[in-house]
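The following blocks contain the structures, represented as structure tokens.
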Structure 1
Amino acid sequence: MSNIILIGMPGCGKSTVGVILAKTLGIGFVDTDLIIQQREKRLLQEIINNDGIDAFLDCEAEAVKSVSCDNTVIATGGSVILRDDAMTHLKKTGKVFYLNVPVAEIKNRLNNIKTRGIAATAGESIDDIFNERSPLYEKYADFVLDLTDCCAEQTVEKICEIIKF
């Protein structure tokens with residue numbers, strides 16, 4: 001089995017779904033946000049605040065390109081789609097699933113985008129981020145999952161149906 005790569009907006013459930021999916025399938029799990037933090041020895045928000053968004057995106061792309069695994073669920077950061085080289089690397093290793101959660105639900109889940117480590121410019125709203133990134137998520141996705149009113153377990157079921165597990 002190749003990797004299962006999860007992309008989507010911050011707060012869509014990539015990490016939560018990824019852990020449950022990996023346990024369900026009996027395979028590994030990698031969270032690229034944690035790889036960034038381990039490599040940089042800083043929180044994501046610290047990197048954004050101190051180095052800027054472009055530097056963070058470059059750092060994220062390098063961390064993602066360092067991932068070399070098989071039979072693994074990979075939960076990515078929400079901004080991974082902003083660097084084509086990172087997505088090209090991921091797509092070579094497996095199937096990409098876009099966890100498409102409605103923007104209203106994302107807003108309910110994200111309390112403060114200023115402290116969560118979200119690559120956003122000053123004054124950029126969740127709506128702005130959603131509108132900018134949605135076409136890119138769809139561009140890179142092998143499968144787009146409509147997760148309106150879906151919990152993590154239902155999302156895992158949908159992915160398992162697609163991969164025939």
Structure 2
Amino acid sequence: MNLVFWHGQEEVRLNLEEKDRNAFQVSLGKKKYNVTVEFLSPEEILLNMDGKVYNIIINANLHSYSVFVNERFFSIEKKSAQRILKEKSGTLRKKAIQTSMPGRIVRILVKEGESVDKGQAVLVLEAMKMQNEIKSPQAGKVIELGLKPGDYVEAGAVLFSVE
């Protein structure tokens with residue numbers, strides 16, 4: 001069985017060849033590994049890879065997997081190959097940022113039309129007596145930023161868009 005997945009923006013090809021029940025030969029590039037698997041529960045497995053044992057716990061949600069390997073934590077985002085390629089080429093489309101709760105705009109940190117980096121703070125929203133920086137989910141240009149400090153917004157309101 002051939003599997004293809006993405007690590008960051010790098011495509012990884014893995015070949016699994018079943019040798020016996022719960023025993024496989026795994027090929028990753030030119031390297032080959034003998035692997036046995038023991039399922040402890042639907043979320044927990046013991047993986048023996050060429051004599052080294054790994055205790056693996058996997059929890060999934062809609063957007064990602066939380067993976068614990070010998071108590072080390074890894075978060076793996078679920079992304080389609082198409083989305084990864086778009087991110088790599090920088091062709092993500094417009095993304096509208098909405099608030100999940102009502103609040104008041106405290107500060108606007110960028111101007112409409114200004115370029116922002118992924119994760120850059122765009123505005124500060126006060127909700128439930130806490131000030132929260134609302135950040136850009138992607139690099140691009142801020143558009144549709146028609147708010148000013150002191151404005152009140154309802155839950156679900158579009159704060160700004162980035163394209």
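Odds and ends about this structure:
- For 5.0 (distance in nm of label points 7 Å out along Cα→Cβ at positions 54 and 102, calculated) the corresponding structure among 1, 2: 2
- Taking distance in nm of label points 7 Å out along Cα→Cβ at positions 14 and 150 as the criterion, the top-ranked structure out of 1, 2 is 2, with the highest value.
- Among candidates 1, 2, the computation of helix-only ellipticity at 222 nm (-39500 (n - 2.57) for each DSSP H run of 4 or more, over all residues; to 500) that gave -15500 used structure 1.
- Winner on distance in nm of label points 7 Å out along Cα→Cβ at positions 22 and 142 once structures 1, 2 are ranked, highest first: 2
- Test item: relative contact order in percent (Cα under 8 Å, 6 or more apart) calculated as 35, pick one of 1, 2: 1
- At a computed 0.94 (Rg/Rh (Cα atoms, Kirkwood Rh)), which of 1, 2: 1
Values in this text are rule-based calculations from the coordinates and carry no lab data. These numbers come from a predicted model, not from an experiment. Cβ atoms are built from the backbone, for glycine too; each structure is taken alone.
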